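Every number here is computed from the coordinates shown, using simple stated rules; none is lab data. A quick note: this is a predicted structure, and the numbers were derived from the prediction, not measured. Cβ atoms are built from the backbone, for glycine too; each structure is taken alone.
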Structure 1
Amino acid sequence: MSKPLKVAVIGTGGISRTHMPGWEASPYTEVVAAADVNAAALEDFGSKFGVEKLYTDTNDIFGDPTIDIVDICTPNRLHTPLVLSALAAGKHVICEKPLAPTPDEIRLMIDARDRAGKLLMTAQHFRFRTGSQGMKREIEAGAL
């Protein structure tokens, strides 16, 4: 890859700060923007992580053609509209769990992903734990 993918983080509270070490460790990504309705939290995030493009309106992120990936780290009730807007704007999306509150909203997201031809991923950080792997094996075996 010749240049890193540009990432924007939406929501600068606690969850976003757990995502940042992964973004920072990757030679393939660079966090270049962040958005939050809480201007003080946004400024703190920008200062701590060296992010210069700081917005209180997510439309500024969706309208920025240099941003490739949007990392949604907001309260759960905001996931669906933000995911749909990001995909409509042609961005790849990673969204903190739960992806959406209902199966119908997840279907809307999948349809939007398919229309956009972009990637959509939920951040399931427990998927490699022993219990999660055990459940996966049970599902694959048809037991659940």
Structure 2
Amino acid sequence: MSALHPDDAEIRAVYAEYLAGWNARSGARVSAVLTDDGDVVGFDGSSTHGRLQIAADMRRLFADHQTPAYVGLVRSVRSISDGVAVLHAVAGMAQPGTGRLDPGLHAVHTAVVVRDGRRWKISVFTATPAQFHGRPEAVAALTAELESVR
């Protein structure tokens, strides 16, 4: 855990808004917390550039797929330079219908967050699979930790 960033709560709130937009299956809400020239790299490696394109892609994704809901846990927020911070988090996804977290969908989230006027926005968001190959105890520990914050 890092020392608190001066705007720690605001930056964490931006991440929470991103997850809330995903969980509401709203491309508009997801993209609302991104910079106009933001980038998102998804769990599957797909990359999208630009807030408007991200919103459109998310709308299609949500229309075509029953996406699981995120459960996220921020690990740290730290300053990179004046007006730039990086947030590290872990996340799980609760399957529709069962509500159970699917360990195969655990991810490490990294967000580069920048001050845009008076508020913080995500400039780059990545979701990296947290598979912990060969370490089932690490998967089980992360699952238990995420279950505890639901």
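A value of 2.7 was computed for distance in nm of label points 7 Å out along Cα→Cβ at positions 14 and 134; which of 1, 2 is the source structure? Walk me through the intermediate numbers first.
Values: 1: 2.7; 2: 3.7.
Checking each candidate, the match is 1.
Going by FRET efficiency 1/(1 + (r/R0)^6) of positions 6 and 30 (r between Cβ atoms, R0 = 30 Å, to 0.05), which of structures 1, 2 comes out largest? Write out the running numbers ahead of the final one.
Details: 1: 1.00; 2: 0.70.
Once FRET efficiency 1/(1 + (r/R0)^6) of positions 6 and 30 (r between Cβ atoms, R0 = 30 Å, to 0.05) is tallied for 1, 2, the winner is 1.
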(request) Match the computed value -10000 of helix-only ellipticity at 222 nm (-39500 (n - 2.57) for each DSSP H run of 4 or more, over all residues; to 500) to one of the structures 1, 2, and report its label. (result) 2
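Comparing 1, 2, where is mean count of other Cβ atoms within 10 Å over residues 22-29 highest? Intermediate values should be presented prior to the final figure.
On the way: 1: 12.6; 2: 16.9.
Going through 1, 2 one by one, mean count of other Cβ atoms within 10 Å over residues 22-29 is largest in 2.
Computing FRET efficiency 1/(1 + (r/R0)^6) of positions 54 and 78 (r between Cβ atoms, R0 = 25 Å, to 0.05) for each of 1, 2, which one ends up highest?
Working: 1: 0.85; 2: 0.50.
Structure 1 comes out on top.
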(message) Tell me which structure, out of 1, 2, gives 1.00 once Rg/Rh (Cα atoms, Kirkwood Rh) is calculated.
(response) 1
(request) Give the label, chosen from 1, 2, of the structure having the highest value of mean count of other Cβ atoms within 10 Å over residues 62-69. (result) 1
